[in-house]
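Alright, structures below, take your time with them.
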Structure 1
Amino acid sequence: MLLDGLEKIVQEIKQVDIGHFIEQITERLEKMNEKWVIDRMEGNIAICEERNTGKKKEIAKEQLPEGAKEGSVLKQENEKYVLDKETQKEIEEHIRQKMDNLWNN
């Protein structure tokens, strides 16, 4: 009977640890998918907007990758911000197409 109680406690502990692990993995995956666009610079702070959610975030200028400027797209890799040139090109192409459609119609 005591063994059954201990086994139940061990199973509950494993469940809690697995739940916490899943939360951590989920948070990391969400961060990997976030794309931040630098809206503007205010002193030593970049005001950024997440492309999919519209969420705003301030990022210290010293955390920005070299070459980052207004309109740059950032993503996180290994706890650091890097330029996402592929997404940047996609956005620029989308804007160009919209402008072409606007002026040609």
Structure 2
Amino acid sequence: MAVTKSRPKTFRQEHLIIASGGLRHGLDAMRAYWLGADMTSLAGPMLKQLLDDDKTPSPDQLGQFAAQLKQQMALTLFLTGAPNLAKFRRKPAWLDGQAL
């Protein structure tokens, strides 16, 4: 969090932040967005879903995975009480009952 707060204000106007690598589910994507990412990429998990165990492309599995991501992201908004992404990004962090 210190890194995102230390950026110059003009950074967001001049650069796009893309979070990728290590994101595995909707909660990871939402966490990255909350920390300041403009976009997220879950290429690894999506490719894994697209190519099932016998290496045959499975668009149905990919569609189910995308629907699951959407549900996880919507659940994150619901659990934080944020009606949309803009308000979610401004939600404070809490640790042991204390705002960070």
Item to check | Structure from which 22 was derived, relative contact order in percent (Cα under 8 Å, 6 or more apart), options 1, 2 | outcome: 2
Checklist entry - Given structures 1, 2, which gives the highest value for mean count of other Cβ atoms within 10 Å over residues 20-27? => result 2
Checklist entry - Here helix-only ellipticity at 222 nm (-39500 (n - 2.57) for each DSSP H run of 4 or more, over all residues; to 500) was calculated and came to -15000; which of the structures 1, 2 was it taken from? => result 2
Checklist outcome for this item: Working back from 1.29 (Rg/Rh (Cα atoms, Kirkwood Rh), computed), options 1, 2, answer is structure 1
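The numbers here are math on the coordinates, done by the rules we state, and not lab data. Predicted model only: the values in this text are computed from it and were never measured. Cβ atoms are built from the backbone, for glycine too; each structure is taken alone.
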